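These are the structures in question, set out in turn.
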Structure P
Amino acid sequence: MSQPQPVRGTHDLLPEDFRRHAHVRDTARDIAARFGYSEMATPIFEFTEVFARTMGETSDVVSKEMYSFESRSGESMTLRPEYTAGICRSFISNGLQQNVPFKVFANGPMFRYERPQKGRQRQFHQIDLECVGSDDPKADVEVIAVGAAILQSLGVLDRCRLQINTLGDRDSRQAYRDALVEYFSAYKDKLSADSLTRLTKNPLRILDSKDKGDQALVEGAPEFDDYLNDHSKSFFASVLEGLDQLGISYDLNRRLVRGLDYYTHTAFEFVTTDLGAQGALIAGGRYDGLIEALGGKPTPGIGWAGGMERLALMLEGMPQAPRPVAVVPVGEVAEKMALALAHDLRLGGEMIEMSFKGNVGKRMKQANKANAWAAILIGEDELARNVCTFRNLDEGSQEEIPLDQITAKLQQYR
C-alpha cells in the first residue's frame, strides 16, 4: 500500500512553517489592534449565494474555483474563497448597523480550486481587514495605512510598492462602463470567449484579461480619468493627500480595477516582484454597494485581504522559536520531584522541556536538541538539601539555587 499524501494544492504546516505563519498572523493582529480593529471570525462555509452575489457569477472564482457542495437538506454550501463576503453577511445577520464604523480583523483558511504554484494553494490562508460603515476618504487612508504598517513590521514594505487607482462613484462607473461596452463591441470578433461573456455583464473585467489578444485591445480602451465626475476626483484627491501626509508612497495604476458594480472609489494593491507572477501581497478597495447587494441597507465599506503564504515567503530569516528550560532528574529518587517542579514552573508561565526517560547524558542531549537555554538538575543529594543545580547552557556557568528561589532566578532572564 502506498504512503498517504496530502491532497493536491494543500500542504502541512509543520512547526517551522507554522512559526512563519504565526509570525505573520500575530504581527498583523497586533498592528490592527493598534488602529482599533477588533478580531472576529466567520464560519468556514456559507450559503453559496453569499459568495455568488458578492463576487459575481461571471467571475472566475464563482464560475470555476469555488468548492461548493450540497448539504443533506439540499442547500448549496461553499467553503469560503475569501473573507469579506462572510463578514458583510455577519454585519447584516447580527444587526450591527448601529455599531458603525465596524472595524474588524480576521484570519484563517480559504479555498479555491486553481492551479497550485508558488505562493498559491487550493487551501490557503489570509489576513483580512474591514472597515464597514464609513464613506469618509480618511477610512480609506487608515485601511491602507494598516496594511503598510503590517508590511513594515514584517520587514517587507521596502520590497513592494503600493499601486492605487479610483473607480469613481456609481455615476462615473456607469459612464465608463458604457464607454467600454461601446469600444469593445467594435472588436467582438477579436475578443476571447471569456471577455465576450463579460462584455455585457462585467465589461471592466476585460481590463484584467490575461489573454494576449484582449490585452492588445485594452491598450486602446478609453481611460477611466475621462469619465470621473467632480465628486470622484475630489474623493480620490483626499485619499492621496492623506497618504502623502502619512509618508506612504504609491504609484498610480489606471488599469487597476475591480470588476463588480458595488466596488467604488479606491482600489489598491501592495505588489512585489520577489515572488514572480504572484506579486500581490495585500489587495483591497472600497465596496460601497456590497452590503446592499447582500440584501442589507445601503452601507459603505472598505477593506483588504493579504495572502499569508506569500507574506511568509517574503520573510527574511526564521522567526526564532521560544527557548525552553530543561528540568533534568538525576536518578530515580528525583523523578517525582522533578515532575512536580516542571509542572509548577509551567503553570507559572515558564516553557519547560522534560524528557520522559533516559540517563542524565541522554536527557541533556534532548535539552540541546530542544535548544534549551538553561537546565535545572535535581538529584538525591540536592533533594536532601532542598536545592537544585541551575546551569546556564548559553554562558556555560552553573550554581546551586534553593528550590523555593528557582522561579525568581528564571524571571531574572525574562
Structure Q
Amino acid sequence: MTSPWLAQPQAAPAAPRPLVRASWNRALERHLDPELLLAALEVAEDELVDYRLAHPLASVLPVIRRLLVRDADDDSGMLVAVGDAMGRLLWVDGDRALRRRAEGMLFVEGAGWAESRVGTSAPGTALELDHAVQISGGEHFNRLAHEWSCTAVPVHDPETRRILGVIDITGGRQAVDPHTLPLMEATAAAVESELMVQRLRAQHDRIGVRRRPPRPVAPPARPLLRVLGRDTGELTSPAGRVELSARHTELLALLAWHRQGLSAEQLASLLYNEGESPVTLRAEMVRLRKALERAHVDLGLESRPYRLTNPLELDAQHVLALLDRGAHRVALATATGAVLPGSSAPGIEHIRAEVRARLREAVLTDASVDVLLEYAQTADAVDDGEVWSALLRLLPPRSPRRAGIVAHLESLEA
C-alpha cells in the first residue's frame, strides 16, 4: 500500500510532523486504506437517543454549547462535535451547510471516528494519545477528510481521570488557528469542573433526601410483569407493586406471551412437567384471580380460551422489541438475566430459550464490537467460543484487548 503522504494535496506539509507520521504508521499497520476509508454508523438511530441520555457528558452539554457552539452559527464555517470514549460521535452542532457537506464523509451523529477505524483525525487521535490534537487538511489519513481541519481534546472523569469522551471543532483552516487549542483545553477543563460540581451537588442532595420522606414514584400507565433474572415475578401497576408466587408468575408470563389465548389443555402442557389434569390448572387459575383482586389489578382474565383481555407488558418482550429496532445496547442492558431461571415449566423454558437465542443472534450479526464485548461478559456468553472468536475478528490488530480474548479462547479450548 502506498503511504498517504506520497500523494498529499499541495497544502500539506512536505514532511509530516512526528505525531502525524506515527498516526499514519498505526493506520498502515492496521491495514487501513486511505482511498477507501469511510466511517461506519456504529450506533443505530433508535439506540442513539437512549445512549446519549445515559452518557456522562449529556449533563454538561450546556457548558460546551455556551463556550463553543454559540459561536458556531450558520455563518461560522465551524462544526462542534462531542464523542464518547470509543470515538463515536454523539452530538454534532454548528453551521448547517457545513453539516450537510460533512455527511459526505459520514461525520455525523452515531458514526465511529476512532483512529483504529478511520486513521488520523483530531477526535480519533486525541483519544488514542489522550491529549489535545490539531490535524490540518492533508494530515488526515483518510483522503475524504483532506479538505477539513480539526482540533480535539479528550475529556476525563474529574475523579478517576478515565477518558469519558472527546470534544472536537471541525471546519476550514480556522479550526486549527493558534487560539483554538487553548480554547478547547479550557472548555475541557470547564466541563470536568462542572462534572465535579454536579457530583458534589448530587451527594449533598442525597443527604437531604435521606432526611425527608421519600416522594411517591408515579406508577406505569399499564401493568408490567418483570421476569428477567427473577424466580418470582414483580407485577407493577397503577395500584402499586406486588410480588407474585412462582406459579402465578409462570401463568401470567405464559398468558402475556401467548396473547391470542390458550386452551386449558395447551396451558396445562406449557405449565406442568408431569401430565397434570386441567382440573389442577383450573384451581390454580382461581387462586390467581383472587391474588389479582387482592392486588387491585384487573387484567381481564378470561377462560375458554384462557387469555388476558387487558394488556400486560412483559419485560422479556420489551427486550425483543428493542432488538427488532436495532437498539442492541439498550436491549442488552435491559436483559438483566434469564427468564425465570428457576422455572422448569416447559413453556417458560421455551420463552427463556427464545429470548436468549434472539439476543445472541442479534448481537453476533449486527451489533458493534463494544456491544459484543459487553455481551461476552454475560453468563450466557462467557463460555461461548463463537462469541469470543467473533470479538477477535472484529477488534483492530493493535487493540490491547486482544491478548485477554486470545487467552480466554485458549482456556475454552483446553
Structure R
Amino acid sequence: MTAASATETVEAVFRIESARIIAGVARIVRDVGIAEELAQDALVAALEQWPRTGVPDKPGAWLMTTAKRRAIDLVRRRETYARKLAEVGRSEEVPPPDPSDVDDPDGIDDDLLRLVFTACHPVLSTQARIALTLRLLGGLTTQEIARAFLAPEPTVAQRVVRAKRTLAKAGVPFEVPYGADRDARLGSVLEVIYLIFNEGYSATAGDALVRPGLCEDALRLARVLAVLMPKEPEVHGLAALLEFQASRIAARTGPDGEPVLLADQNRARWNRLFIRRGIEALQRAGDGPYSLQAAIAACHARTMRYEETDWASIAALYGRLVTLMPSPVIELNRAVAVAMSEGPAAGLLLVDALRDEPALRGYHLLPSVRGDLLERLGRPAEARAEFERAASLTHNVRERDHLLTRAARSGA
C-alpha cells in the first residue's frame, strides 16, 4: 500500500469512527474538548505509522486503543487523581479509570449516547449545539459545517470552542440523564437532529434548495439514536419522519436544481427502502410531535399518486399536532391540508386568520400559501402580489426564482 492510499484510509476510518473514539475517551477524561484532542492525537499517530507498517486488521479498534491509552497516560501524569477530577468538574468519589478498560469494547454505545446528550446540552445555544453535534458526532470539519450553514468559518470555529469551554465551565457531567432531566435533555437532542435535517431538506439561504449531506448526517444520527434508545417512542418518531422526508429528496429538484412541488414530483424516484424503514420506525413510535409528523409524512409516502392523497386524515393529524404543540406554522400546514380536503376557500379562511401572527410576519411560506389559494380561487392579481411578497422574504435563491416565476404566470 502506498503512503497516499494509507493516508486516505486513515482519514476515511477516522471519519467513520471519530464519534465513537471521542465518546470512549470522554468516559475517561470527562471532557469532550480534551477527548477530541486525544482522538486527533491518535489520528496523527496513524498518519505517521500506517504508511510504514500498513493498515491494521481492525483500524477502528487501533485508533480507539491508541486514544484511550493516551487518555489514561494523561490522567496518570497529573499530580493526583483528585486534581484531574477537579479540572474536569467531577466528584472525587468516582474511582479512577481501570487501565484494562483500554481494550474493552463494552459500553461504547453507552459512551456514544453520553456524547449525544453532552453535545446537545441545553446550557449551550441552539447554534452551538448544532455546530458541536456536527463536529463530534457527524465528523464534519469546521470548514464543512461553515459551508453547510453558509456561515464564516471563524464564526463556526468560535462556536465550537466556546461550546466546549461552556460545557467544561458548567461542569456538565458526561452521562445519560434520567427521569425528568432526561426527558428535558432528550427534547434538546431530538431538536438538534431535526434542525440539522431541516436545513438540509430546505436550505434557508444560498443557491441550493437542498443540501443532501446535512440530511444524510441527521438521518444517520437519528438511526444511531434509535438503536441506542430503543424504548423511547419519540426517538422512533423522529427516525420515521426523517426516513420519509429523506425518501423524497431526489425528486424535490429538477435538472437545474429548481424546486419541484409535491404535486409534480415523480414518485418513482422516491426511495422505497427509506419508506420501508420509515414505516417500521413508525410502528414503534408514539403520539408525540415527531411521531404525529411522521404519520403525516406516511400518508404521502404510502400513496403513489398525488390525487389519491388522504388529505382529510392529514388535516386531522395536524389538528392533533397543533393541540399537542401550538404553533402558527403548524396551523398554516393544517390550512393547506384543509384546502386540499375541503376546498381553497376553507383553507383561505384559516390562512387569513394567521396574517397578523407576529411569528409569521417574515415567514415567506404564509404569502406563498395564500398566493396558491388565491390562484385556485381565480384571483390572479392578488395571487401575484402574494407570490412577489413571498419572493421578497426568502433568502434562498432557488425558492425566490420559483416564486417570481409563479408571480409572472399569475399575472399573465
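Who wins on distance in nm of label points 7 Å out along Cα→Cβ at positions 15 and 279 among P, Q, R, i.e. which is largest? Evaluating distance in nm of label points 7 Å out along Cα→Cβ at positions 15 and 279 on every structure, the highest lands on Q.
Out of P, Q, R, which structure matches -13500 when helix-only ellipticity at 222 nm (-39500 (n - 2.57) for each DSSP H run of 4 or more, over all residues; to 500) is calculated? Corresponding structure: Q.
Bear in mind that the values in this text are calculations on the coordinates, not laboratory data. Predicted model, so just to flag it, every value in this text is computed and none were measured. Cβ atoms are built from the backbone, for glycine too; each structure is taken alone.
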